[in-house]
Structure I
């Protein structure tokens, strides 16, 4: 059974560590294996490994980032700043779109109510209309009104309103998600 003692110390593969130490990967494997206790690293490789371990431990305890970490943080800060601006625009756009859709929903609801009332009026008039030649033109006009109103009600009905409500909720959710990401990124900027 192979002990993977050294690769756990560093975020590098055994092959990469062997390359740094200037030995072959098979030699590195044998040096770590309990089956080959006689295979030790050369003194130069052992010293190099000890220095690497000490530097790694010191870097973990020091708490102050090195030059690469500072550059990485500066790049992150810059990228995060740009991302925050984009996320703010997207969030604002989503909220604006939700408001527009909410107004459309209110208009659709008002049109549905007006059309429902008109349909009731037309139905009452048709029911009260005598079935004679004098009322034939009125009946045609009222039946045509029924068809028009039914088409409008289908277009502005409950199903379409529910679809619009879902779109409004999705836009609000997009805005909320973007705001949460903005908050998270702002916390990580140093």
Structure II
């Protein structure tokens, strides 16, 4: 996949809110203006891929307590030049969770978000253009906390707001999940 495939996925994505409509427009502009949008070296920002991983019954999501950001988030990370963003999301999730298997539920984008990453050490403040995909996994499988995390947890959707500080991005994915798994 090159930029064109991600552009096509974004064009086929149906934003559910005004913020997502603005995100999609910004994504498309960013990708069209930056041939190196998948590279972490693009200082102003870059594409990242994330996995919204649900348990088999769809009532829990797997979150990581991110080391650098000190927040509970979905699993994911930098593309580092890889243009297949589904592959990025899956690879990052497997590496960050220790899970041996996760199942992609759809090739379609589940959610998008643009968020600011604060400056740290030699890395300046920048944007993550995050593309999220929906996966499921067996919550009984062993988890292994990576060096990027403080912890991992399967969290009931009804309790996510208590650990994610009312994160709008997480709340949006929870609401989408509840519509899929009523």
Structure III
């Protein structure tokens, strides 16, 4: 079957590439978690969809990556995924460096995200306002896995904590 040869679905598969190769999987992905409904937003689909992997989507949707992969693979006739379930490299355990008192800059990206706008420029503008040894707190309606990866690549540590049903606080720390 030609479809099986298009792309093997793995944790590293980018959401945008998946939906380009298998457009019929969009409703399957959207049914897996309410957070995935944001993929219907064209701006988020173009931005987040290009960088977010299924591993990161599993964190956003709070679903084991194996559940996502197996649901998608079943639809296109691929073998089931057998690797152990993982949340990737995201940190959900409060680190020693975290303290509310050290948060010097806060930015709530929720209004921009909910309006279908790309918050990246504002996020990085606020991040740059944070000095070494200080914390930047980003508020979002889901775990911002692709953003975390981009900021991590700049040398920052992170910590994610859920503050409500659709409210996440992600703290970033750049030590000296």
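General remarks:
- The greatest value of distance in nm of label points 7 Å out along Cα→Cβ at positions 18 and 138 among structures I, II, III is that of I.
- For the structures shown (I, II, III), distance in nm of label points 7 Å out along Cα→Cβ at positions 74 and 106 is largest in I.
- Structure with the greatest value (metric Rg/Rh (Cα atoms, Kirkwood Rh), set I, II, III): I
- Source structure of the calculated read-out (mean count of other Cβ atoms within 10 Å over residues 66-73, 18.9) within I, II, III: III.
Each value in this text was obtained by applying a stated rule to the coordinates, not by laboratory testing. This one's a predicted model, so the numbers in the text were calculated from it and none came from an experiment. Cβ atoms are built from the backbone, for glycine too; each structure is taken alone.
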